[in-house]
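The structures come next, written out as structure tokens.
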Structure 1
Amino acid sequence: MAYSDASSGDVPTNPSNKTVPILALTDSEGNEIYLDIDQANELNSQGIMTVINFNGFRSWGNNTAAYPSTTDPKDRWIYCRRYFTWRGNNFMLTYFNRIDDPSNYRLTESIVDSENIVGNSHVAAGLAAEDRIEFRTEDNPLSDILNGKIKFKMFLAPYTPAETIGVDLEFNPYALSSAISGGEA
């Protein structure tokens, strides 16, 4: 994950189905382990990420260890969990130097404007369907403001993985009949 993130400008990536530079999977005694895709999927259905050898070794699995106990997308999917954590950490690091500034409209407006520019860039880059922030009066009662506490609401919708992609194949006998008869069915 760290290598993939670093290769993507330190932006979280989905770690599943990425090539892994290994020659084999082994147990603690050095015996090779062979997993087919059904076995790997069974592990992932229990929140265990693994590696498969399918066109080369690759990481396999999108579920965190919280799954199947939770199906909340932000806690179930590795990428979603990592995106939420990444955005929260970046927010904290970016605005730490603003702590103890006057709690006024200029402060809240500058944070909202700056973060929405960042969020819009994430949406444009295809990292999320939504990434925006608001300063809402209902989340900031006067008692909190008088005690030096202000709170923002960030709305995030990182993309969930296309964990399965299927296709229905259908034979069209009319196309065959038309081709054989020169276009007349």
Structure 2
Amino acid sequence: MKKVQDYFLYFMLYSVIGWIYEVFLEVVVYRWGFSNRGVLTGPYCVVYGFGAVILLLALSGLMKKNIKLGPIPITPFFVFAGIVLITTVIELIASYIMEFTMGGWQWDYTRFAFNFQGRIALNPSIRFGIGGMVILYLLHPLARRITERTDPKAQRTAALICLVILAADCVYFAIKNWI
């Protein structure tokens, strides 16, 4: 149960980080102004949380391997390629889920070269690859150390609060969009 709780907290953490990234792009980089970039009301993009957890589960074993090409370690290149592939598939699936549940998806990659129906494109996929490397090699080791050192009762409380907030947000989304 502790592992599920930890991964739920990681999910929430990376969902919030994803929301911050999206808002940063929208406000600072593209200068479009602020809008809530998540599907839900709160400051989180759950697709980033799901993506990060899937990356952790799918690539942690590969990260531990010491694959070399002669004297040059190439494991990070395989990890990067895995991140790009996994996040691109997740984004494509998310676009179809959003289209089915909301009538459309929140991004349009038609301005990028090598795009598929404006749903996925090479440029964002490469950016997700870079972001995934930052998460797997920099942020997650720190997050794991923090969860290992945090009092279990405080963790349970934080996870429960996050779960209640997320569940309430999901119910609100369902009522707003389907009822």
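Values quoted throughout were computed directly from the atomic coordinates according to the rules given, and no laboratory measurement underlies them. If you're wondering where the values come from, they're calculated on a predicted model, not measured in any experiment. Cβ atoms are built from the backbone, for glycine too; each structure is taken alone.
Listed values, structure above:
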{"read-out": "Origin of the value 0.85, where FRET efficiency 1/(1 + (r/R0)^6) of positions 27 and 147 (r between Cβ atoms, R0 = 41 Å, to 0.05) was derived from one of 1, 2", "value": "2"}
{"read-out": "Winner on mean count of other Cβ atoms within 10 Å over residues 59-66 once structures 1, 2 are ranked, highest first", "value": "1"}
{"read-out": "If mean count of other Cβ atoms within 10 Å over residues 11-18 is computed and equals 22.6, the structure in 1, 2", "value": "2"}
{"read-out": "FRET efficiency 1/(1 + (r/R0)^6) of positions 35 and 131 (r between Cβ atoms, R0 = 35 Å, to 0.05) derived as 0.95 - corresponding label from 1, 2", "value": "2"}
{"read-out": "Per Kirkwood radius over Cα pairs in Å, the highest-valued of structures 1, 2", "value": "1"}
{"read-out": "Given -23000 for helix-only ellipticity at 222 nm (-39500 (n - 2.57) for each DSSP H run of 4 or more, over all residues; to 500), calculated: source structure among 1, 2", "value": "2"}
{"read-out": "Structure with the greatest value (metric relative contact order in percent (Cα under 8 Å, 6 or more apart), set 1, 2)", "value": "2"}
